[in-house]
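What follows is calculated from the coordinates using simple rules that are stated; it is not laboratory data. Note that the structure is predicted; figures quoted are calculated from it, not measured. Cβ atoms are built from the backbone, for glycine too; each structure is taken alone.
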Structure I
Amino acid sequence: MSEAVQILLWPFLASLVITGIHAYLGLHIVERGVIFVDISLAQVAALGATVGFLCKCGLHGEGAYAFSLAFTLLGAALFTLSRDKKSNIPQEAFIGIVYAVSAAAAILIMDRLPEGGEHIKHILVGNLLAVTPYDVGKMAVLYAVIGVLHWLWRRPFMLISTDHDEAVRRGLRVRGWDFLFYATLGVVVTASVPVAGVLLVFSYLVVPAVAAMLYTHRVGHRLAFGWTLGVAASALGMAASYKYDAPTGAAIICVFGALLALLVLARPLLVKS
């Protein structure tokens, strides 16, 4: 087995697991028009981990995960309550405020702790190369459970994401379903951030969904497109990271950006108006 395979095998498998659930959830996020809810929840999860670190729970233990999950569920509740069609304040405004406050609070806490700068860097870009087989297996099982729940609840979730007014007209308890959606998204993000970091989690959620929506309207086709793009970006980003000895997470993010730019430029040639 070559050195590259030994180093990148488990990180690549982790990226496949992350792509599987994030590309799907990203379709809902883009349809709902709450593009930054994922990065905001990711930052809230990171703040929870930071508070756990302050409370001597470490960065990767069960205690830190419990803090992250608790903070993320609180964020899910806030986002659920902030969605009000009658309000003249866009929900994205609340999402942006939560992100900014969470990021600032994490910086304030880490400024007072040893190796705070390194922790902030870890929050942003993660450390895919440090992932273990146990981490990959744990994420796969967790995301599979979330995937099953979303399959069972696919009709109300999809209706609310694509036609909120119709969901209200049919008598769905929209706020309850919204909380379930944001809570399950929060669970996924809480598990992903320690491995991939806030910026890479955002990329896996949004870039495949946006790219897919440029080329197709069918949900199944969008999923296939998003998964393919996620796998390609992961493979190319890791290869570039290994060849040029660059940070893995940052390399994958840049590849996502480059591929999206190419797809935007190619769209007029490939898609008829």
Structure II
Amino acid sequence: MIINNLLVSYTDEGEHGSPSIIFIHGFPFNKSMWKLQQEELKDNYRVITYDIRGHGNSDAGTGDFSIELFVKDLLILMDTLKIDKTVLCGLSLGGYIALNAVENYPERFIALILSDTQCTADTPEAKEKRIKAIENIKKTGVEKYADESLENLFSPESFMLRKAEIAAVREMIVKTSEQSLCNTLNALSVRKETCSKLTEIKMPVLILVGKEDKITPPSAAHFMFENIKGSFLNIIEHAGHLSNLENPGEFNIQIKQFIASVY
């Protein structure tokens, strides 16, 4: 489908009259990371997953990426699919997009699920790391970047027990173009913090984080939980940064209970 002058790849499962939930994937993945959640929810809800620009099968367009641009794409997708209000679930980068969307367009969202994400902007050290990553991708290619990324994405237990999931994630990273990787890393490095706006969030919020998430650790989830009034926090055992893939059973129980409580 053409959205905001871009070819956007998405899935739309379940009855169109049903309450909806939109999933936003992390970086540098694609919508296929939500397959197990889609299967679990589609009998009762309208479940939408999509590839953000430059990822999966969506076009990159021209020009620089930004969190604000990703939010604009999301809202145009919602308008195109005739979704006035929805539950939004974002993991990692998807969480940054979701927080920005909810901060600026609260009237479009019923509830929010934040998974393995945080509200802070990049520290100078984190910015430096992203710049280094961009240089390395240009120098040594995407495969090496994929292998280095995997080390931080999964819990030690997952490396033993989740070999198929790890292979699938590696494939997602390798299939992302060098240009899109660099463009998104840059967008991440200049994103604005949303921590100062957390107290203004008035909708139901569920915060999930893998117990062994090294990228956005449980302490980051705790901070959001303490600052979003009435929010719920669940720490997912046996999981690192990709808690929906590493412990889908527990992840799905949590989101099902939460969505049922808001619709």
Structure III
Amino acid sequence: MGRFDSSLTRVQPVFKALYDQDASGETWLRQLLGMAHSGVEPEAAIPANLGQLLESPQFEFPADPPKSYLEWLIKHPQRLSSPPEAEWRKWGERTQRKRRALLAGDSAIQAEALAQLDVLTLPDRAWWRFEGVTRVDCALLTPSTVVFIEGKRTEMGPSKEICWHQERNQMLRILDCAAVYAQRTDRLHYFVLLVVEKDLVEHDPDRQSEIESVMLPRTVQTSLPHLIDEEQMELLSHYLGVTTWQAIVARFDLGRETLLEEVGVGPTSPADH
């Protein structure tokens, strides 16, 4: 957030520029997906025909996790991390009481949570919901495909810490949500990619390590505990990997002015590229 907010200085300017260039996405969507690399073979298979975009890029797109993950959290309270007291005080007395009881191993409360989870549509807020709605930086939708994009600028890399399950990697969380959305909307394909700042990543080994950690077996196991090994591998086959804002601007000739120095302030200087 703040003056270097990646959403306002990178995500929205870049994807609005791509959409203005071709609202169908046919000249740039498949190329964009092909730019990302996960560092793991084989790379994700991208269909030859993705179809045209149904609408403009959707920013802060809401996406639910799978119910199987929420069920795993309820069934494994010993694996949950209790948030700081400042977070607890944001919730009502009833929510606090039930959550503390679940963390303490109350089997009746656990059974109540599992029964309430068995609903057709997930409520956005519920005391037993230990992962909320994910706000995806950018979603691109065609009749057959959903693409979720996470954009970074000054941030270290994909977030690993989630309020209740701190071992849940952000990119794998988004991938989990993409699979759910594709299934719920009868789409054949789903993909997730990460876009970062070129110079910061290339000259910072710690940032490189954070990005590469997404595909490490331990990260996968701890982030996707509700899936068996084969299901985890299937999910990972839809992770495209990472590319940079600067590479996108160059590939599609968007112009240096697309990358803003600060919120509401001009383009980045040539040295920033």
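For which of I, II, III does mean count of other Cβ atoms within 10 Å over residues 13-20, calculated from the coordinates, equal 14.8? Walk me through the numbers on the way to the answer.
On the way: I: 22.1; II: 14.8; III: 18.9.
Here the read-out was taken from II.
Which of the displayed structures (I, II, III) returns the greatest value of mean count of other Cβ atoms within 10 Å over residues 181-188 on calculation? The partial results should precede the final answer.
Numbers: I: 23.8; II: 20.6; III: 13.9.
Looking at the calculated values, the largest one is I.
Work out which structure the value -28000 belongs to, where helix-only ellipticity at 222 nm (-39500 (n - 2.57) for each DSSP H run of 4 or more, over all residues; to 500) was derived from one of I, II, III. Could you put the intermediate results ahead of the total?
Values: I: -28000; II: -14000; III: -10500.
Going label by label, the one that fits is I.
Quick one: Cα extents along the principal axes in Å came out at 60, 38, 32 when computed from one of I, II, III, so which one is it? Write down the numbers at each step before the final one.
Working: I: 55, 49, 31; II: 49, 41, 37; III: 60, 38, 32.
Among I, II, III, the structure yielding 60, 38, 32 for Cα extents along the principal axes in Å is III.
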